[in-house]
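*Asks:* So, here's a batch of structures to check.
The numbers here are math on the coordinates, done by the rules we state, and not lab data. What you see is a predicted model; the values in this text were computed from it and never measured. Cβ atoms are built from the backbone, for glycine too; each structure is taken alone.
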Structure P
Amino acid sequence: MSAMVEPVLHKLSIEAFNALWRAGHLGEGDRVELIDGLILDMAPIGRPHMSLVNRLTRWLVNAVGDRGVVSVQNSIVLPPWSQPQPDLAVLAPAFFALQGNLPQARDVLLLIEVADSSLAFDRGRKRALYAREGIAEYWVVDVAGCAIDVYREPSPDGYRSHRRLVEGERAAMRALDGVEFDVVELFG
C-alpha cells in the first residue's frame, strides 16, 4: 500500500512571470500580481478605493517633493518569487537613477495598500511578505474602518510594531520628516 502524497504547487519565479507578459499570455488588462510564486488576481478597484488612492497620491507628491519618488500602482520586485503591485510606494530619491529597472525592497521608504475587499489579504499574507523582505514601513488603509494600520520594524517573523490610526490622529512617514497628515483629512 503506497502513501498518499499531496500535490505541490509549482511556483513561478519573477523571470517566468515576466516571460508570460512578454509572450502575450498576460495582457495589459490583466490585473494580476505575483505573490510567493503564485499569480493572483487583484481585487477590482471601486470608487472609494480609487478616491483614496487619488487623495493619497496628491498628498504624497506634494509632501514628498524631490525627496523621493511616488509610484502609483506599479510593481516592485522581491526576488525570487514576488512582484506585487502596491497601491502606492514612496521610493528613495536614488531610484531616479535606475532607469528601466523595477524597484526592490532596498528602494522602498513606504508601501501603502488601500484595502476594502482585500483587507484580510493585505493585513495577512502581504504584510508577512513585506516584513520578511524588510520593507521598513507598510500602511494598510482600511476603507470601511476609516483607519490606517501602520506597520514598522520588519523582521522575518513579521512587523514588531503596529499602530492603528483613527480620526483625531496623525499619520506620519518615519523616513521623511514633515510627511504627515490628519487621518480625518483622508476620509473626510
Structure Q
Amino acid sequence: MKICIYGAASPTIDRFYIQKVEELGKILAERGHSLVFGGGGNGLMGAAARGFRDGKGKIVGVIPKFFDEEGVEAICDFCDDLIFTENMRERKQIMEDNSDAFIVVPGGIGTYEEFFEILTLKQLCRHNKPIAIYNLLNYYDELNATMEKAMDKNFIKRSCSGLYELTDDVDRLISYIERPADDSRRVSELKDG
C-alpha cells in the first residue's frame, strides 16, 4: 500500500513528535508499505522518510520546484523517486493520485489544508481512501472539538465523522488504514446542499 503522510516541515518542533513519526514510518515500511510525502527533509516529513528508510520501504517525495529554487525548505536527499512540480496544486494532486491511504501527523497551515482538501474529496465521494489522524500528545484535540461543534450545529452531517479516524494509538491507526474501504457511501449521505 502506498501511504501519503502529511505533516510539519519545521525543524524546530519537539523531538518527541519526530521520534514517534520515525517509529511510525519504520513500522509501516516493515509491513510492506511505501511512502508518498511532500519531499521535505526536516520536521515530521523528514522523520517519516527516515522511518521508511530504516524500515527498508520505498520513498516517493513530491515537491514544487520553487522550494528548491528559493530555499523554502530542506529537501529529503534519499528519496527513491523525487518529483518536482510546477506548483502546490500539482504537488497535492500527484500525492493524492499515487496514494492508497492518508495519515495526518501534527503540522501547520499546509498540513491542515491538505487534510481538509482530502477530507472534502472523500465527503464528495471522489475517493474512498482511509484518512487517519495521528493525534500525538492530543495535538488535534481542538480540531476534533471544532468538527464536533460543526456537526452539533448542523454545518457538517454527523455521518462525516466516519470519514476519518483520530487516534494516538499506532496499532489502531494501522488497523484502520489497512482495513478494506466501505464503497457504499453516497454524497447525499454525507453532504446537504
Structure R
Amino acid sequence: MNRSERRKQQTRVQLKQAANDLLLEVGYAGLTIKGITDRADLGYGTFYLHFHELDEIVWSLIQDFADSQIMATTDRLQDVPYPRREYLSWLVVFEVAEQTRESIVALFGKRGSARLLQRYQDYLAAVYEENMRAGRYSSGLNVPVDFLAQMMAGAMIRLLVWWAENETPYSAVQMADMLYETVFREPPPDDQGVGNP
C-alpha cells in the first residue's frame, strides 16, 4: 500500500471511529455527517470521499460488528455437532442482542432505518445460505437452501426487533429454546450453554 492509500484508509478509520463513538453517545437519531466529521477533525466534504450517505457508514459499523461475532461463533462452535451447533449459535445471537438491545431498537426498530433493517436481513440471509451450503448448519428439511435462508433471516430479524422493542419476559436462553423448538419440532439439546459446547 502506498502512502496515499494508507492515508485514505486511515481517514476512513477515523470517520468510522467517530461515527461509532457518536452512535454510543447520541444514538442513531442524533447522528449527523457534520457531527462525525467534527469528531474526526476532518472537513465535511471528506466524508463523501469515503461514504455516500449516513446509513452507509452506519452499515459499515454494523457489518464489522456482525462479521466479528460470526467469526468468533463459527470458530467456537466448529466442532459441535448438528443440531446442537444451531441451537448454540442462536443462543449466542440472543445473548449478544440482550447486551445490545438499545442499539437494535435505535437502528432497526420503529424509529430506526428501514434501509439498514433490509440490509441486515439480506446480510443474515447470505450468512445462513453460506453456512448451509458449506454444511455447517442444517434444518433437516427438504426445502431449497435459498428459501430456507430467507425464511430464517426474516424470522430472526423480526424476533430480535420484537424482543428488543417490547422487553419481553423471555431470557436469551428461552428465546433460543423457542426458536429451536419451532424449527426442529423437539426440545433443545441438553447441557445448554455456550460455555459447554
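*Asks:* For mean count of other Cβ atoms within 10 Å over residues 17-24, which of the structures P, Q, R scores highest?
*Replies:* Q
*Asks:* Match the computed value 36, 18, 16 of Cα extents along the principal axes in Å, for residues 25-88 alone to one of the structures P, Q, R, and report its label.
*Replies:* Q
*Asks:* As an exercise: helix-only ellipticity at 222 nm (-39500 (n - 2.57) for each DSSP H run of 4 or more, over all residues; to 500), calculated from one structure in P, Q, R, equals -13000. Which structure is it?
*Replies:* Of the structures listed, the value fits Q.
*Asks:* So P(r) over Cα pairs in 5 Å bins from 0, in percent, for residues 9-120 alone, computed for just one structure, reads 2, 11, 19, 20, 16, 13, 9, 6, 3, 1, 0; which one of P, Q, R is that?
*Replies:* Label of the originating structure: R.
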